[in-house]
Structure 1
Amino acid sequence: MKLASLLGAVALGCLISAPALAQSPIVIKFSHVVAPETPKGKGAEKFKELAEQRTGGKVQVQVYPNSQLYKDKEELEALQLGAVQMLAPSLAKFGPLGVKEFEVFDLPFILPSKEALRKVTEGPVGKSLLDKLGSKGITGLAYWDNGFKIMSANRPLKTPADFKGLKMRIQSSKVLDAQMRALGALPQVMAFSEVYQALQTGVVDGTENPPSNMYTQKMHEVQKHATLSNHGYLGYAVIVNKRFWDGLPADIRTQLEGAMKDATVYANDIAQAENDASLDAMKKSGKTEFHTLTNEERAAWIKALAPVREDMASRVGKDLIETFEKEGAAASKM
């Protein structure tokens, strides 16, 4: 979307959503790029329900799913300009914004379990990462799960050699670019809303997604094979325009923080169930053949992707990578 259009939307947004207009509800436009029935989509609707309920209607949350307002590359700029107030972008989106530390979440096999993930996102490490967004005019509110990713293509992906020459769609992330290149694939950055058609027409050969994203976008209809690799994590940070958030009446902000806390518990609780149900539905459709890595195959993937951590240390931060590794090891012993 052109800058002028965004600025026009900002002006309109200021008129309809400024907290100073006491007689009108405070409007929060919550934009995201996935389907309403995904974990993120359901989390957004839960936040809307709780926010409107707890503020007694003083806040109105308008949820716009499926890139109705903005695509991947546009939405962060729209938030910074104030054209929308709230987003839940994937963590990979913050690297191009200049907060490269978030790309640690993209490192393959960096988080071995949900327990390790929780130790990071619910502890001081997760908070320190969200705090880094302040300099970009953004306030980070919470982490929402989607799940661990699987690989898909129109040929079986059992060994790293199977990726050679494949055009694989990725989000804009230097880590994900390095991941695909380490496997011998050709990474293709593309907006999420364009992936189905690109897979259908052969513009790209495959991609990576948690099952819920793959199913709700009908990617299984245009991918013959998928590997349950769980090689990487896809999560989101719920963020808000800092100026808007700081300008809210203190009591309203406190009520919204409570609504976000409970919506986060809800969204994270349903994420695994949604992914399990989506995987089951795709298997039953018979359109995609799913492969579970053997121990030997998984070891080969880990070996092929190990250099990515070393290569990305200067970008993401060696100390941060080591912290994630320590948290993962500690969680594995619990």
Structure 2
Amino acid sequence: MSVVARRKVLAWALAAPVVAGCAPSLTAPIGAGGEGATKRTAPYVPFDVTWMIRPQHDRKYLGVSFPGAPVASPGLDAWIGKAGKAPNLLSYRLTWGTDFPVEDTRAVWQRVMLPFVVWEPSTSTLREIAEGRDDDYVRRTAAAVRDLNVPIALSFGHEMNGDWFPWGTRAATPEEFVGAWRHVHDLFQDTGVSNVIWVWSPSVVDPTPPVPLKPYYPGDAYVDWLGLVGYYTSTGPHTYRTLFAPTVKEIRAFSRAPVLLAETASAAGARKPADIADLLRAVTGRRDVVGFVWFDTAAQADWRIDSSAEALTAFRRVARDTRFGFDVRRP
């Protein structure tokens, strides 16, 4: 749902006494209450995520992703202790066909973090999704998101321009990806969902084969954020200018949506503190970049913020910046 369409839904919901088919109605006693007290139904007010899509330029998302359950894992608290600041965005994955993690997502929001769900269509083809084979599942997921009524960022089929996922270039065409994206988005809209920030997440173009991005773009009415995936490595690009800027330049030919560095990190090594400093300068120095998500794991390379004492010191310096980690509950 585009920002304009979302505002229309919000205006309609605020004007209606009760939104039929949405979350359970809120009730409040009239007077002092007590047994037999009369209750009245309060209107269901969908969460307005509009301000979260473009927060003030001096507000930046400090995000993290790591293996394990979103909040139950001890990794979150341990990471906060290392970083010296709690993130205000937490990214975690949802496998296609599994139930939406309602309680985990509620717990993320209660800890003052924007839930960022990376939805992986790994058990159905994009063609099957676009043709409606999984409509019951999508509607059930949409209803769970709507009834939860907390803001979430949602990425469907990330890194679709690469060949390493079953929904990537080896298995699906750009037309199939766009068809699946729009179909899922429209089912959410038809279910009354207005609390989702839709994140289109290609891999950066430099480390991948030259795959034009525009054919994969669902359109501005279907996308709120551009969620770029790219890593600082020991042999590849290691500045924002060489790692992310070429992709942003290509995308700016067809979209002006804000940028979230939706998955990034730096490999262990002597250059890591400089990579982290470059990331800080890039995110804070660009109005169109709303923040970043650090992939904190030791898979394939040691991407963790504490892979060395020098790296941890550099990251703690980033986290201390007052522009990172704003209160996502307040506009």
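Nothing in this text is a laboratory measurement; each read-out follows from the coordinates by a stated rule. A quick note: this is a predicted structure, and the numbers were derived from the prediction, not measured. Cβ atoms are built from the backbone, for glycine too; each structure is taken alone.
In terms of relative contact order in percent (Cα under 8 Å, 6 or more apart), the structure with the greatest value among 1, 2 is 1. One of 1, 2 was used to compute helix-only ellipticity at 222 nm (-39500 (n - 2.57) for each DSSP H run of 4 or more, over all residues; to 500), and the result was -15000. Which label is that? Corresponding structure: 1.
A value of 0.10 was derived for FRET efficiency 1/(1 + (r/R0)^6) of positions 54 and 158 (r between Cβ atoms, R0 = 35 Å, to 0.05); which structure in 1, 2 was it taken from? Going through each structure in turn, the value belongs to 1.
Looking at distance in nm of label points 7 Å out along Cα→Cβ at positions 142 and 166 over structures 1, 2, structure 1 comes out largest. For the read-out FRET efficiency 1/(1 + (r/R0)^6) of positions 182 and 294 (r between Cβ atoms, R0 = 35 Å, to 0.05), a value of 0.95 was computed from one structure; give its label from 1, 2. The structure behind it is 1.
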